[in-house]
1. Name the one structure among I, II that helix-only ellipticity at 222 nm (-39500 (n - 2.57) for each DSSP H run of 4 or more, over all residues; to 500) of -16500 was derived from.
2. Work out the source of 37, 10, 10 here, i.e. which of I, II gives that when semi-axes √(5λ) of the Cα gyration tensor in Å, for residues 35-98 alone is computed.
3. A value of -0.55, -0.62 was computed for log10 I(q)/I(0) by the Debye sum over Cα atoms at q = 0.13, 0.14 Å⁻¹; which of I, II is the source structure?
4. Which structure, out of I, II, was distance in nm of label points 7 Å out along Cα→Cβ at positions 43 and 91 calculated from, if the result is 2.4?
5. For distance in nm of label points 7 Å out along Cα→Cβ at positions 19 and 51, which structure out of I, II has the highest calculated value?
Structure I
Amino acid sequence: MKIGAFEELVLLAVGGLSDSAYAVNVQQQIETVGEREASIGAVYAALDRLEKKGFVSSRMGPVTHEQGGKKKRFYRLTGSGEAALSMAARTRARLVAGLNTSLRPDLGTSS
């Protein structure tokens, strides 16, 4: 199964956050590290799609006082999620390799 660009960002954020990946942290990671706006609704929708595809699994955490006594749902990459990210990275690398040399980040601009 393929993943979209936003789903890829969500998977990368989940993988980077490890055991502390829940929707709000994922959103913050995308906005801070990914330098891209992400609505919480879009993050929840992507996490739901990714779980249905088998790319992430989730578990309910304990009740927390800072959330008004609500439980948080924590997400973790699955093996399929890691494979999807690997495939996306290979695809990006092939596409970057095909860019004109003046546009390729690894070669810089030619003089």
Structure II
Amino acid sequence: MNKRIDRARSLDEEIARRLEESRAAGELERAPSFGKPLPTDDGWEETPEALRMPFKILKDAGVAPPEIELFHQCADLKARLAREPEGPERSALQAQLIELELRISLRLEALRHSAKG
């Protein structure tokens, strides 16, 4: 565990060193975005503050939060349900949709709660 902390510390120190070199050489000031606020993504303001950075990191890494996958599953179920005629399969799809919507609601409520505390 101590080696992991040392590696993280040395990485942070290397990043700080390179940023300082760039600042001293004037590279940072020449960047087109220097001194301007960073652009915000869609939904940034609606996202609880405590979750903004973790979600941004996931997005920048090309990974969607697990809740997004649940929303996709919900949309797929709704599309299947719209095509399904009355019968036992439709009833099963409706039950799956209700269960999935409940899981989504509980997950979002948990996120809201964790963001507040």
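1. I
2. This value belongs to structure II.
3. Working: I: -0.55, -0.62; II: -0.81, -0.87.
The correct label is I.
4. It was calculated from structure I.
5. II
Bear in mind that the values in this text are calculations on the coordinates, not laboratory data. Note that this is a predicted model, so its numbers are computed, not measured. Cβ atoms are built from the backbone, for glycine too; each structure is taken alone.
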